[in-house]
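Colleague: What follows are several structures.
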Structure 1
Amino acid sequence: MDTAREPRFDPSQITDADIAYQRSHRNQRNWFWYFIVGGLILLPLFHLYLGLRVIGAERWRSGPLLVIGNHRSNLDPFAVGVACPRHALTFMAKVELFRNSLLRFILPRWGVYPLIRQRNDVRGVRFLMQAVKENDAVVLFPEGTRSRTGEVGPFNSGFVRIAVREQIPILLVAIKNTNLALPAGGKFPRPRVGIKLFVDGPIELSEYYDRKLTGADADTIAESLRQRIITLLDEDDASNPA
């Protein structure tokens, strides 16, 4: 199986300006911009132009959530946001995106936090913890980078520890065909590709709430959730053969 992914992150890619920006970042979510960008631009783009279908949308719930998805394209976070138009979501995105002047203006107002892609990004973890304590739904892509082939790569299990520590349910989103609409290196999405987003859960890890979660436990849970996403994608492939 070819599981090629983007080149592994090189910490030297992060500049002092990136670090300074993250340190000075504040939650700037603006409801006007959130619904202007989401309602007037992204909803028509995804539903009419890209042919987005959401299966299991009724599984979205209010209150704190960790929304976990596979990552194939830069369209993925926008697809998740469009799939849940009635709830404001908080996203974690690589700080490099904020070097673009347009994205630097829009992303913070859409609830996006700049994440430095290093395991010791304590500031990013603190922001995530604060968001869920404020009843936000936080979207994470635990593969850490886009898959080049569409295969679902290994999950970092950090989100499992947070879900157990804060007793937060997990919602899974299996995202299909965003890589066909906007592959790596693509500049503009291709029309009518037929993006699908399957929603599964919410999943409570309540059996772990009152006991010590080991690293092996977290890794096992993360892998089981990864396999659950793979199953959703495989079942759709089986029912809709090429």
Structure 2
Amino acid sequence: MIKNSEVEASATPYFKNLSRKDYIVKAWEIIAKEGYEAVSIRRLSKELNCSTTTMYRHFKNLDELLFFTHLRSLNTYIANIIITAPSWKNAWDIHFGIWELYCDQAFRNTEAFEIIFYRNYDKDVSASLKEYYEMFPEDLLNVPPMIKHMLKIPGFYERDYYMLQNLVEQGELTESAAKKINHIECNLYLGYFKYIQDTHIPEEEIPAIVSKFVGEVKEIIALYLEHERKTELE
């Protein structure tokens, strides 16, 4: 005699009409409740009621799926930009404000931010970001146009340089200064990021570290611009 559970199992389509977005949303739900370690192909197939092989119709492997899922970690960063941006009064406020919000989330989510921005993938990150925001256009609602463009730039140095160009256009920096500051502040940030990864800083200490980093960036830029002015006078 065939049991009801066996009938239901046989009636389940081997390949369900699932999309890449369905997998990303489900993986994120699992991560939000139980952490990244809880995500597996077997777990996803059980949650989505499909075959374990179905995922391979949409992703090369679990790592590719997790890469797209990690992009959801940017949502808090984006939301904070939307909330804070109206208080920024000039190009310097924008520059330092973005650094502060970015560091706050990156230092709290080092694994996600490393996977998104710093590891080398055989997949074009720029194309991945474009595809992700086409699947989740709501993630960019109410984001200022300049910030929206910045978020779609995959390279870490390139994103910062794009923001520095705003200062160049407003006469706050020369092109040569922007290039040097881009190199200095990005490398300083990466040093902080590596330190936090290696030492596992408690989350309650993150705001103080972010403040320290932004303060040092401001000091370095001020000293560099002072040096540049003195050089011009000579």
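Colleague: I have 29 for relative contact order in percent (Cα under 8 Å, 6 or more apart), calculated from one of the structures 1, 2. Which structure is it?
Modeller: Numbers: 1: 29; 2: 17.
Going through each structure in turn, the value belongs to 1.
Colleague: Thinking only about volume of the Cα convex hull per residue in Å³, for residues 54-141 alone, which of 1, 2 has the largest value? Walk me through the numbers on the way to the answer.
Modeller: Values: 1: 102; 2: 110.
If we compare volume of the Cα convex hull per residue in Å³, for residues 54-141 alone over 1, 2, the biggest value is for 2.
Colleague: Thinking of 1, 2, which structure, once helix-only ellipticity at 222 nm (-39500 (n - 2.57) for each DSSP H run of 4 or more, over all residues; to 500) is computed, gives back -21500?
Modeller: Values: 1: -9500; 2: -21500.
This value belongs to structure 2.
Colleague: Please compute FRET efficiency 1/(1 + (r/R0)^6) of positions 174 and 198 (r between Cβ atoms, R0 = 30 Å, to 0.05) for structures 1, 2 and give me the label with the greatest value.
Modeller: Numbers: 1: 1.00; 2: 0.25.
Largest value of FRET efficiency 1/(1 + (r/R0)^6) of positions 174 and 198 (r between Cβ atoms, R0 = 30 Å, to 0.05): 1.
Colleague: Given a value of 7, 31, 40, 20, 2 for P(r) over Cα pairs in 10 Å bins from 0, in percent, calculated from one of 1, 2, which structure does it belong to?
Modeller: Structure 1 accounts for this read-out.
Colleague: Going by mean count of other Cβ atoms within 10 Å over residues 46-53, which of structures 1, 2 comes out largest?
Modeller: Largest calculated value belongs to 1.
Read-outs: derived from the displayed coordinates by stated rules, not from any lab. Source: prediction; values computed, not measured. Cβ atoms are built from the backbone, for glycine too; each structure is taken alone.
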